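Down below are the structures I want you to see.
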Structure 1
């Protein structure tokens, strides 16, 4: 009986020593998502291209040659998507900003047209090399002669002749800046659509006809065709930037 007990004990010990220890599977973290924010110019529900003619309610024709916006603080509460962005429709199409992030953190999104006062009058060479506010990236969106950034550039051609011939004889130029022009936009319940492997996109629309042809506050480009945001031009500058702000809608 004693021998049997010793034998059984040995078998149990041997079996236990041969049993493999369980190894936990390594925890793998998912790579950050690539998030793209787009602003798509639209006219009558269709994509708008630079140099595409628009007919105003007054009957004259015009077209945009340049649409640029410099902005800041693209975020949802304390979740920062990007501290700045430079929208250049001619150079980068509808893309406002492309960053790494988690789309679940940005179901709502706020951003500014323009730069807050404390940054607007700071040395433009001080922001990081990747910031849209760094002078190397902002480029002509900063006034060399007037401390501060240009928040929006809207440029194009207008036909003021009304002679039935598409002359487009006059330029229109709106360089909107100074602290008074600063505007904020707030959007909720955004949709992020998959556009590839771990890449997602949300889209806003820019209704181009609403910038100058807003029914409640139209701008006649035949006579109101220029502003560089000097004190005497601020009424017109505010009118244009208000229309621009209201023309940006989530898709």
Structure 2
């Protein structure tokens, strides 16, 4: 994904009625170094804009009370009355789909860009840096990796139908108990017990893929397939790959806060 953080302490107003989306966007933006305020509908967005101080507004198109296009139009009227035509606040629409008429109306209301839902941290970063200056640094790269990890965790949790906090707990529990899998696999490799090696690799694969730890799951799947067919193979190398991946995952997920 893009490399960087905001060069200054930027303030962004998010106008979005979906609470889950509010939380997700807030996490993404704050990990880029952005200060975030939330408006629950278009009317609140206009009122919060009046207080001033925002560098950019992310505006959901479909909201109760006042939709995003109407809200953007009201903000544009305020800016015109204050003679801010040369220094307009960028308003970016958040929408799952954009009809041609809707896009035309949005442009007339002062919306300058569209971000299509569901939006990833990478897409959000890439879109925002056109309007807010970014900086490059080692810490920025680390924060962007965290943003991407949180994004992937949220998507996986949504697919599974659970909270991301629950998924993180399950992942860490699996990783902390994985030594038993590895020890059993190591034993079966030493005595070349294909049947039990296949069974143990199958357990590892199932747990890893269910938790969306795909690299680990695919490695276990390769071991399972070869063992099932009793193929002479460098199983020890696959075991070391698993150990390395698990050690890396432990380091990542044990220090992750959601």
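Values quoted throughout were computed directly from the atomic coordinates according to the rules given, and no laboratory measurement underlies them. All of these numbers come straight from a predicted model, not from anything done at the bench. Cβ atoms are built from the backbone, for glycine too; each structure is taken alone.
Out of 1, 2, which one gives 0.15 for FRET efficiency 1/(1 + (r/R0)^6) of positions 59 and 227 (r between Cβ atoms, R0 = 41 Å, to 0.05) as computed from the coordinates? Working shown, then result.
Working: 1: 0.95; 2: 0.15.
Answer by label: 2.
Hey, semi-axes √(5λ) of the Cα gyration tensor in Å derived from one of 1, 2 reads 49, 17, 14; which structure? Write down the numbers at each step before the final one.
Values: 1: 58, 21, 14; 2: 49, 17, 14.
Matching structure: 2.
Which one of 1, 2 has helix-only ellipticity at 222 nm (-39500 (n - 2.57) for each DSSP H run of 4 or more, over all residues; to 500), as calculated from the coordinates, equal to -5000? Display every interim value, and only then the final one.
Working: 1: -5000; 2: -19000.
It must be structure 1, since only it matches.
Can you rank 1, 2 by percent of Cα pairs over 15 Å apart, for residues 43-90 alone and just name the one with the largest value?
Numbers: 1: 62; 2: 39.
Between 1, 2, the highest calculated value is found for 1.
1, 2: which one has relative contact order in percent (Cα under 8 Å, 6 or more apart), as calculated, at 21?
Working: 1: 21; 2: 16.
Only structure 1 yields this read-out.
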